[in-house]
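The numbers here are math on the coordinates, done by the rules we state, and not lab data. Note that this is a predicted model, so its numbers are computed, not measured. Cβ atoms are built from the backbone, for glycine too; each structure is taken alone.
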Structure I
Amino acid sequence: METPADLPIPLRRLRATLTTPGVREVDPERRGFRPWEAGPSIVAPVGHAFLDGYRIAMTERGPAQAARRLDDLPRQWQGFAAEGAAMAITIRAALEPWSRHGFATFEAVTEGRHSYMAHVGLGWALARLPRPFWPDLTTLDPAVAPLVLDGYGFHEVFFHSTRTLERRGTGFPEHRWPGGAGAARQSLMQGIGRGLWFWAGGSPTGIADVVARFDRRFSGSLWAGTGLAAAYAGGRDRTALAELLTVAGDDRRWVRQGAAFAVEARHRAGTVNEHTPVASAALCGGPVADVVELVGSCRPRPADGAPDRTAYESWRRAVATALEAADDVVGA
């Protein structure tokens with residue numbers, strides 16, 4: 001529930017100025033990322049869209065107004081802006097008593113169109129907020145809640161890549177995750193894998209070299225994150241996407257699963273762009289409409305009574321299995 005109380009406009013602008021990261025923070029060279037392997041890098045444009053969303057949410061009176069402003073942005077970048085807006089809304093909720101229902105309001109106003117990216121943005125906020133200021137994570141929909149951890153893991157690769165990749169993990173307090181430490185670790189790895197797409201300059205072999213250094217238990221989640229980024233953010237052509245499946249080897253089913261989630265996310269948000277059908281065909285083996293239908297049919301139904309904390313992982317596995325079965329039929 002949104003309240004009309006908020007700071008005057010000049011103070012809102014000051015709030016945005018003081019808290020919004022500078023554009024240098026998303027510069028790939030400053031971050032120490034590898035050069036983009038082919039074509040123009042997508043890192044800076046994605047980062048700028050994120051910052052636009054963050055700035056909007058910090059400047060507007062509340063999340064409802066911020067959500068409506070996102071519709072004015074180019075469709076291709078709206079999801080990344082929603083991610084930034086959700087981060088800002090979560091930080092505001094931690095600092096401003098009148099903003100504590102901001103995330104729920106944002107979800108309601110957008111009718112869940114950007115739900116996946118919003119949960120990722122919430123994870124970014126957790127990476128910046130002291131733990132006593134974290135929101136109640138048990139209230140989130142268990143079917144998408146692990147994307148919060150994806151966001152946290154991505155943040156750590158983006159801003160602390162050397163530390164994160166050297167220790168092959170994050171500092172997230174896994175015991176605090178409602179779904180348990182094991183599940184938390186897998187979702188964090190998905191975020192790290194998503195970050196690798198940007199850190200490695202979209203290079204399939206560069207990503208494979210890094211994934212090989214991690215514990216084998218996490219390779220599926222790492223590849224799923226990479227597939228998600230490759231399909232959602234893009235930046236490489238069909239040939240490079242095919243190479244991604246090749247270098248993933250036995251884990252290519254997880255690349256496909258991550259890509260399928262990305263295709264469904266763009267379709268749900270109404271932000272399908274020229275890259276989406278290319279990624280859908282190259283990574284998932286079919287057109288956007290078919291992939292969206294497959295992902296939707298595999299989604300677990302809400303559990304009666306206690307929330308099913310395994311819903312997201314069950315969904316991932318069902319999608320991976322369905323895509324593999326469909327591929328076997330096509331290849332037969």
Structure II
Amino acid sequence: MAPLSPTNQFVATLGQTPIIAAKLNANLRHLKANLDQIIKVLTYSKTVDDDLTELDEDLTTANELLTFVSIIPEVGEAAAPVKEAISVLQPEVKEAKKAADKIESLVKPLRNALSKLDPVLEKAINATQEVQQKSQTFLNKFKGVYSCVQSLPNGAPKDKSLKILTEFSTTAEPAVADLNKVMLAASSTIEEFYSKLDELQEALNPLKPIIAAIEDVLSPLKPLISLLQSLENDLKNIKILIPIPYPHEYSLYDIFKFFKGIAKWIDEALKPIQDLLQKILSALNIDLKIPGLMDILNIHITIPDIPNFDALFEEIEKAFKQVMDYIGSFTLQCPPEPEQTAS
């Protein structure tokens with residue numbers, strides 16, 4: 001196949017410019033449209049890390065409170081399986097927390113960087129839209145002039161116009177080709193980045209049900225802790241006068257500790273806290289299990305590097321400016337004006 005003439009080569013190269021710009025624009029819009037959802041998934045690591053920290057603290061608090069209030073036999077009996085469940089769950093929570101810490105330390109910088117990306121993408125979208133529109137407008141104009149010149153009768157005006165087209169095309173085509181090249185590279189970079197973000201989201205998605213399972217434990221655990229704190233306060237601060245061996249006020253805790261064999265005083269100590277005890281006994285019916293918690297240990301992630309969008313689009317803007325300079329220099333008209341001097 002014979003090589004294209006310089007003018008036809010220019011038309012072919014410029015014809016790709018709005019197409020490439022449109023694809024790059026679409027890739028940018030796709031990334032921008034999904035940015036919030038991506039950041040949401042990347043927040044799972046922070047949520048699970050924070051929740052595990054909170055759960056570890058709450059389990060410690062609950063265990064200490066249960067130990068204190070177990071001075072009441074009825075509570076101690078009901079609390080025993082809960083304390084056992086805590087002793088099983090808490091080591092798992094601590095181990096999962098270490099894994100969550102590591103994951104979050106990797107994800108956090110990327111998440112923070114992505115949260116600042118929206119205005120950068122918006123600027124790039126506007127820039128590529130301008131490239132698309134202006135290159136298409138000039139393509140239409142150039143093809144119109146070229147077609148008109150080709151239809152001119154043979155003679156000096158036609159020869160002169162064809163010469164101008166050839167010289168312009170020969171000079172401008174490399175700049176257009178360079179613009180196309182940098183836009184294709186940017187588009188490929190964004191596609192690759194988005195693909196890696198997809199892989200990262202897929203790796204982090206298993207955290208979502210774990211978060212729900214942790215919160216299913218935190219939800220009933222917090223009210224239980226509140227009730228236990230109230231009981232602790234009552235045991236320390238409510239006092240009853242005991243007349244033996246001589247009249248003396250004892251805290252409820254001391255009565256359960258020192259008079260546990262004397263039913264009369266135990267019954268007296270139970271009276272002011274009876275309603276609270278019933279609430280606690282009900283709240284102790286709690287399931288301290290987190291299905292899938294240890295799956296966190298099997299989550300392995302690769303953090304993609306964020307493309308240097310500023311550098312990418314600085315290169316595109318530089319190439320586009322050069323093309324626009326050539327476009328601005330194109331003054332050929334067809335049909336040619338009498339005695340036209342074109343450059």
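Here are a few things to note about the model shown:
- Test item: relative contact order in percent (Cα under 8 Å, 6 or more apart) calculated as 32, pick one of I, II: II
- Structure with the greatest value (metric distance in nm of label points 7 Å out along Cα→Cβ at positions 97 and 145, set I, II): II
- When distance in nm of label points 7 Å out along Cα→Cβ at positions 81 and 321 is computed across structures I, II, the figure 7.5 traces back to II.
- Answer label among I, II for the case where distance in nm of label points 7 Å out along Cα→Cβ at positions 73 and 313, calculated from the coordinates, equals 3.3: I
- If distance in nm of label points 7 Å out along Cα→Cβ at positions 121 and 273 is computed and equals 5.7, the structure in I, II: II
- helix-only ellipticity at 222 nm (-39500 (n - 2.57) for each DSSP H run of 4 or more, over all residues; to 500) from the coordinates reads -27500; which among I, II: II
- Identity of the structure behind 37.9, 134 (criterion: Rg and Dmax of the Cα atoms in Å, calculated), options I, II: II
- In terms of FRET efficiency 1/(1 + (r/R0)^6) of positions 153 and 225 (r between Cβ atoms, R0 = 35 Å, to 0.05), the structure with the greatest value among I, II is I.
- Among I, II, which structure scores highest (criterion: mean projected area of the Cα convex hull in nm², for residues 41-112 alone): II
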